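J.: Multiple structures follow.
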Structure P
Amino acid sequence: MQGTGYRWNELDSDFAAFLFKTLPLALMIVNDATKIEVINEAAQNIFNISNEEAYLQKCGKILKCINADTPEGCGECIVCRKCILRKSVLEALNGKVVSRNKGAFHVLHQDEVKVLTLLITASPIHYKDKTMVIVITEDVSLITQLQGMIPICSVCHRIHDEKGEWMGLEEYLMKHSEAELTHDICPVCSEKMRLKHALSK
């Protein structure tokens, strides 16, 4: 198989710009004042905002975070102290480390407050003597949240899924969440097993 002729350390700026523009993840470049310098096309589509409108806005403003419109503004109200997006950007700026955090955001979507679970990856970048942060924002709400009524058998505890199939609780949790299951024996079952073992002798 013949290569492209490129060596990664020789990629030109046109190709780097092309990658930034076309990657299917929402990317933002944030300056040391935690304001947006540029966003890619995926971010423009997801957040329904142009690059020009996003320029020098705070991240919460383009995400339409409900706290961005408080009198204090994005990053300044009490709730913002727990914001994982702000935390990720500050960790990248101050500690010069790559951080990956997940958390809930309350955003305004079509005049309704919606809760999104976002996975934020922030990495410091250095360009022309400036430290900035590249931020990748992924909406993992459908992966991490179990919502609504879940029909479960009251006898065997199998779950009736959206396809009409019955599956074990463990299988359902692994398919519909990021939970990792581990096994143990509760004290009640442990006692039952001990009694059963003693009676079988």
Structure Q
Amino acid sequence: MSKVLVLYYSSYGHVETLAGAVAEGARAAGATVDVKRVPETAPEEVAKAAHFKLDQQAPVATIAELANYDAIVVGTPTRFGRVSSQMASFLDQAGGLWMSGALVGKVGGAFSSTASQHGGQETTLFSVITNLLHFGMVIVGLPYSHQGQMTLDEIVGGAPYGATTIAGGQGQRQPSAIELAGARHQGELIARTANKLFG
């Protein structure tokens, strides 16, 4: 079976929670899954003052190990409608992988979190997907087979480009059951695609 990396950055734990759901879905499809995070680039005193969640259990990833996976699912909160600086800094160091073509043909996907419904979820997903396409990866999003993203009964994240959650302006809202189901569904689809290509 395929090897999947769920690679994320999370300031307050919302993307961390989604990462766990993506990993659950990928494991349900039979993949071997690692969940890792990128390094924090904010100074520790700044992160503490902003109440960042600094006790996350996932180990910190290195650029070199990305080539060891058949699929990489990248999660980041939005920063003004684009990828967080922490994730951007990490991916910016992958020039050697890009030059060698180490990720060409591998499966990629994106997931995200925003403060509000219209806070840039889709543009953030596209900012990740753009990076993955430059690496030559095959993109799997969150199709409408996850019908929860179409509900009108509650506020909900999710887009055909990837799983998302809405955190609220103060981070007070946690990922909902529908949003977590979307993340699991995307993880399963990514793993199933990688299994077909590499299993």
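Read-outs: derived from the displayed coordinates by stated rules, not from any lab. The structure displayed is predicted, hence computed values, not measured ones. Cβ atoms are built from the backbone, for glycine too; each structure is taken alone.
J.: Can you tell which of P, Q yields 0.80 when FRET efficiency 1/(1 + (r/R0)^6) of positions 33 and 113 (r between Cβ atoms, R0 = 25 Å, to 0.05) is derived from it?
T.: Q
J.: Still on this structure: Where does the value 19.4 come from, among P, Q, when mean count of other Cβ atoms within 10 Å over residues 65-72 is the thing being computed?
T.: Considering all the candidates, the number was obtained from Q.
J.: Upon calculation of mean count of other Cβ atoms within 10 Å over residues 57-64 from the atomic coordinates, which of the structures P, Q produces 22.4?
T.: This value belongs to structure P.
J.: Which structure, out of P, Q, was distance in nm of label points 7 Å out along Cα→Cβ at positions 25 and 161 calculated from, if the result is 2.7?
T.: Of the structures listed, the value fits P.
J.: Additional query: Consider the structures P, Q: one of them gives 24.1 for mean count of other Cβ atoms within 10 Å over residues 17-24 as calculated from the coordinates. Say which.
T.: Computing mean count of other Cβ atoms within 10 Å over residues 17-24 on every structure in P, Q gives 24.1 only for Q.
J.: Here's something else I'd like to know. If you rank structures P, Q by relative contact order in percent (Cα under 8 Å, 6 or more apart), which sits at the top with the largest value?
T.: Max of relative contact order in percent (Cα under 8 Å, 6 or more apart): Q.
J.: Can you say which of P, Q returns -11000 when helix-only ellipticity at 222 nm (-39500 (n - 2.57) for each DSSP H run of 4 or more, over all residues; to 500) is computed?
T.: Q
J.: Supply the structure label, taken from P, Q, corresponding to Cα extents along the principal axes in Å with the calculated value 78, 58, 37.
T.: P
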